[in-house]
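Before anything else, here is the set of structures, which you'll find just below.
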Structure 1
Amino acid sequence: MLTILFDGIAYGMLLFILAVGLSVTMGLMNFINLAHGAFAMVGGYITVVLMQRHGVPFMACLPIAFGGAALLGVVLERTLYRPMYRKPHLDQVLFSIGLAFMAVAAADYFMGSQQQIMQLPDWLRGRTELFDGTLGMGHYRLFIIAVCAALTVGLQFILSKTRFGSRLRASVDDPRVAAGLGINVNRVFAATFAVGSGLAGLGGALGAEVLGLDPTFPLKFMVYFLIVVAVGGTSSITGPLLAALLLGVADVAGKYYIPKLGAFIVYALMIAILVWRPQGLFVRRGGQ
């Protein structure tokens, strides 16, 4: 039982890092980016290619995956996404879904349709047993929890305690007033989109070994990202974190105890939470 809980927490933390960029773009930038999983796939493929073909150490690949996905995010934000910010949400959905399918086709053409295998360093392959085997902790999952926890604390601090976070909130609340106060709204949005894309790329690099990596990755996990954002809400970091942990534990436990109903349990939990709190688990006071 403790092992299942531990694995579920690790899975949930990974889902949070993968989905938090989507939460930021939807909640703070009011943009629905269903191609978010494509940036995660890019980070995963960067890591696999660097490790397998060029012998780059795993730890060095993680910041490169973040930077590569962030750079791609900046380029696409300036060229494709920015004109869509003020479009209706339906237009944004159709646009981003189209990008997701283009990413799938491009990955299949350049990388092949087979699932990629990533060889972890030896120090991440082991497993530690505690309490006479009641709790088994895989070293890589423990590493994922530590990295994702540090990123969560850092992201929460940046959004709530720094000048950039206050400028971002001001740019979202009223772009014209923010621009009048000297805030470069376009630069703030570009930086936000880049960070969200970079976090997705980092999540893809970390998740390639756990989730698997193939060209269908953006479509396969799109629903999971949307569940995290819908259940957790888009007005804070705390909500998506809690939603991702609930989803991770429910998914792992469901697939272990009732394999044939694993997915049913996840969706039933989502529906129950949304019926209870349609606006998500956490919202700003006075807001919906």
Structure 2
Amino acid sequence: MECYNKGINILEIFRTNRSLNGLICAHCQSEEVIRYGTYNKKQRYKCKTCKRTFTDFTNSPLNMCHFLNKWPAFIKCTIMGLSLRKSARLIGVSYITLFYWRHKFLIALKNVKNTEFIGLVEVADTFLAYSLKGQKGIDNRAPRKCGRKYKYLLGEKVCVLIATDQSENTACRATLNLGFNKRCVDAAIGNLVSKENTLAFSQKPAYSSFCRDKKITFYNSSIKEYKINLGENYLNNFLNWMLRFKGIASKYTNNYLAWFKFVFRINFDDTSIGIRELIKIMSSEYISEINSSICKQRLDVA
């Protein structure tokens, strides 16, 4: 792991990528920015519009991080899918610290905007039991052996919806549902499809209702005998990949969907080139997450 720490200058990557199209304020996105000295060998800037100061790491996953040189090795462990405890032993950082690093990194990936779909779009979904893993003070939790069984459209469920086109452009979204309806579909892909697209999906009224509202042509697999192989294969691969974590808190599902999409679907590797690419993507996204706000994440209700 040490070779990644020495070979990749994360400060230089951030500085270069964030100033690629000119300096902008990390707080208000204004272009009225001036240099304002240095602090701990980091260049500081001041915005003439909002009067606030910032560095190249402000509003990024690395903001206020004490171990910047360990991030390349951490990203390599993330790409490899290692557990937090094993990563902590390899990197020499507490696994609790790595927990917050992981989710700040994944939130940055999640914020990368999806591109609009082209042509035929296959949609698949699954429903997962709602998990409160790691949460303290849970009221009214039924014993595992005699707890109520989850049934389709009954109780709190996590709906994971995957949409992918023929060019493998993919959008993923998880929502908390008391029922599956066209609002769930619209929240996931409503801004990515248009009349020029054709949707293919399994037999569920929510999809056909969504398509009629959007005036989108659609194929129902039960009627047209069309198999949604791309969508279902992607969903099955994601569920199999998730087995390594032995269960996650449902509120972090969208973070893991973003992880799977960027590390596996786009085929990033664990070489220094792949790690640099991930760092560039991370540096392009402005997030304001801190440790306390990560713990307070919640799934959107559809």
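For FRET efficiency 1/(1 + (r/R0)^6) of positions 130 and 170 (r between Cβ atoms, R0 = 41 Å, to 0.05), which of 1, 2 scores largest?
Greatest value across 1, 2: structure 2.
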Worksheet item: Computing mean count of other Cβ atoms within 10 Å over residues 82-89 gives 15.9 for which of 1, 2?
Response: 2
Practice prompt. Work out which structure the value -23500 belongs to, where helix-only ellipticity at 222 nm (-39500 (n - 2.57) for each DSSP H run of 4 or more, over all residues; to 500) was derived from one of 1, 2.
Written response: 1
Discussion item. When percent of Cα pairs over 32 Å apart is compared over structures 1, 2, which one is greatest?
Written reply: 2
Discussion item. Quick check for you: by relative contact order in percent (Cα under 8 Å, 6 or more apart), which of 1, 2 is greatest?
Written reply: 1
Practice prompt. Name the one structure among 1, 2 that FRET efficiency 1/(1 + (r/R0)^6) of positions 42 and 194 (r between Cβ atoms, R0 = 30 Å, to 0.05) of 1.00 was derived from.
Written response: 1
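Where a number appears in this text, it was derived from the coordinates with a stated rule and is not lab data. Since this is a predicted model, take the numbers as computed values, not measurements. Cβ atoms are built from the backbone, for glycine too; each structure is taken alone.
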